[in-house]
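Okay, got some structures for you below.
Each reported figure results from applying straightforward, stated rules to the coordinates on display, with no laboratory input. Everything quoted here is computed from the prediction, not taken from an experiment. Cβ atoms are built from the backbone, for glycine too; each structure is taken alone.
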Structure 1
Amino acid sequence: MKGLAMLRIGEVGWIEKDRPSCGSRDAIVKPLALAPCTSDIHTAWEGAIGERHNLILGHEALGIVDEVGSGVKDFKPGDRVIVPAITPDWDSEAVQRGFPSQTGGPLGGWKFSNFKDGVFAEFFHVNLADSNLAHLPDGMTLEAGVMLPDMLSTGFLGAENARIEIGATVAVLGIGPVGLSSIAGAKLRGAGRIFAVGTRPAAVKVAKKYGATDIIDYRNGNTAEQIIEATGGAGVDAVIIAGGGAEILMDAVTMGKPGSVISNVNYFGKGIGDRDSIPIPRAGWGVGMADKDIVTGLCPGGRVRMERLAEIVTYGRMDPSLMATHIFKGFDTLKEALLLMKEKPGDLIKPVVLLDQ
């Protein structure tokens, strides 16, 4: 089969590999819609998770089941499915402790394009199909559905971990697709005022549709200072970090009021300096005693998560297809779509590749 792979740090290309084999509880899936992610860029060009050789990229997909193992009960060949970006081992110790995305160690539920071939292939393997696939609802567009596996799941996690209360003031740092999903999630959880930090016109337009009440342009000065001033010196109840470099945590901690939650769903591709670290502002953190919680999390996966996100879309709570700004047709356009995600022109939010099936 053909796949688009990370050949080594800084180089991607097409390769040929054997079709994956199917275990008794697993499935083999053909892609129906694919979406390149900024995480693919961090992985392939920045080497954020280390060297990978000939590893097929991609972790955002809708698909058509091609084969199932003898132990799979709820899916059959021909079913159209949502494939979570995170596919945990559901019988693991981490699941019993309540952290399924971390099965097998830190980020262990992230198998696709981490330590297992991803979804940018003519066929890909899904472990524990009954727990890690969800049926694609009839009538849901592919452009909307392909946002569920990662963008909505990650962005909503940012809002969930921020413990947003009704009427709370929230800042979302970064308005790429994860940040936009965080804005929608914050609104769904009852936030009052929502600051969105970003400048890209296409993203600003969608941010307002999803519930942002204030747009902060970081080119106009220090982001934290702008938000503190806009709140009369109080700061915000919650901050969701959905983009930015290693220094972004400085702004996030500074703008949070005492007792705030800083919720990070950002993929830090690199740190600062030789120690590859991420700084925390001592004074803004109340010298470590300001009751400011920093919470991190990896995109939730699994069947139930995908089914619940699908309900959000089915019943009109939000329209994730607004983030699909660039549509490509055919498997062979995948590399072009990935490179577009790397270049990030001003009118881009998210590229989506639709396949003929």
Structure 2
Amino acid sequence: MSVGLIERYRDRLPFAADDPVVTLGEGSTPLIHAPTLSDRVGAEVWIKFEGLNPTGSFKDRGMTCAVSAAVREGAEAVICASTGNTSASAAAYAARAGLRCVVIVPEGRIATGKLAQALMHGARVIALNGNFDEALKLVREVVDRHPIALVNSVNRYRLEGQKTAAFEIFEQLGAIDALCIPVGNAGNITAYWKGFNEVDQKPAMFGFQAAGAAPLVEGAPVANPQTVATAIRIGNPARWEEAMNAMTSSHGAVRAVTDAQILDAYRFLASREGVFVEPASAASVAGLMVHGAGGAERVVCVCTGHGLKDPDTALDQVGGVLPCEPTLTAVESAVLG
């Protein structure tokens, strides 16, 4: 039986022995050595592949804690603003808990796979004629007026769950020199830094944003963020100060990568390492390839979501399927090129 994060790390999480636990067996995701990427950047590089969580993204780590806490506190419904992965995860864990779930997404700016998940899990999905930052502002106002639990990363339980990925990295690899991670709403980098500190580790934290949605790099909110990496298309991160503290305290940095660089890393990981991630996940690898990690010798790149989250982008990046007549000659010609 798969044991979830709360059972594994209850002594380091804000849950008592008799608290309700809503789990889908999240966590325990693999660390995959990336030899081709290692050769390319001149360092020992590992991929923390969070796309192998139950709903296909790192969000499940925080959601098991956020929804368990909501059940403990008597909530009947949960709500979130989302660029996609949070909505899928919230809907799944709410379904597991028997709670109603409402998600607000930016209209036309959510990947197909994520939208399908939220709807299949029974969430009420509202498409807002606005961006993620506007959606988050509105849901925060809604929970101030109604007894609904907010499960975005402003919820402290989300970070508690997400910090466990740092525990796993330390358990599997021991000390590392640097962590490269995509940055959108900035909760995940904040959580990793919290987790590393709790096991007395201080790797340099390198956060990478898409160039069209890089408020931390530019030092000011971005009113209309744009990037192919929809999961990090956020112009005013909720955990701005905490994320900047993580990077400065660890002697890391925040940098931007272009969509072209993200898509190059996206294709590289799939075709050379056999790891299929969603575009936003590839920002960590793109950042390492373009900017490096301060001369670090052992590096972990966090890949936050599975490639099947966004099949449309994948199909746009590759060649088409070859048509073939049902004869041996035609098949031989197709096979041999």
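Identify which of structures 1, 2 gives the largest calculated value of distance in nm of label points 7 Å out along Cα→Cβ at positions 120 and 264. Mind showing how you got there, number by number?
Working: 1: 2.6; 2: 3.5.
Largest value of distance in nm of label points 7 Å out along Cα→Cβ at positions 120 and 264: 2.
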For helix-only ellipticity at 222 nm (-39500 (n - 2.57) for each DSSP H run of 4 or more, over all residues; to 500) computed as -12000, the structure of 1, 2 it came from: 2
Test item: FRET efficiency 1/(1 + (r/R0)^6) of positions 72 and 168 (r between Cβ atoms, R0 = 41 Å, to 0.05) calculated as 0.45, pick one of 1, 2: 1
